[in-house]
Structure I
Amino acid sequence: MLVCLFTSDTDKMSETRMLLKPQVANGLKRPSLIQAEKIYPIPRAKFSAGIGALTEEQMTRLDSLLAFVLGLGD
């Protein structure tokens, strides 16, 4: 499984990061950045239960950031 790291240091915004505000659905306690440039593999056996989920709109935005980071697309 591939995961993107999060940081609550929102002062480090960049074109490869996406800001998320705390919501019940995403389980965050404070504003955080998804760092699309920091992708790491984690064995599925070491993955515990998730704390929340992204909306369809947020997933589409993250997909675009990942495509940019990985050099996919036009």
Structure II
Amino acid sequence: MRAEHEITVRVVSPEEADHNVAEFWLGDKLFGLTRLEDGELLLRIEQRADGAAILVNAHSLANALAQAKTLLQSY
């Protein structure tokens, strides 16, 4: 299994932004959501339907987290 490099970050509505929810996508598959807990932005990673591991490039994930923070702050 190879690590995915193209992570797309989406904030789909002002309401989701108010709840600090940003979606993390690998192609057409949602793999994670952000949420705010104790004032800290967390990433919840969803389990794949087939139970296989999700591999993401660390650099791409760091960039996606920074992008999510920027998107959420812009609402």
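Here, each number is a calculation from the coordinates, and none is a lab measurement. Note that the structure is a prediction, hence the values are computed from the model and not measured. Cβ atoms are built from the backbone, for glycine too; each structure is taken alone.
General observations
- When helix-only ellipticity at 222 nm (-39500 (n - 2.57) for each DSSP H run of 4 or more, over all residues; to 500) is computed for each of I, II, the one that comes out at -6500 is I.
- Entry that produces 1.4 once distance in nm of label points 7 Å out along Cα→Cβ at positions 12 and 44 is calculated, selected from I, II: II
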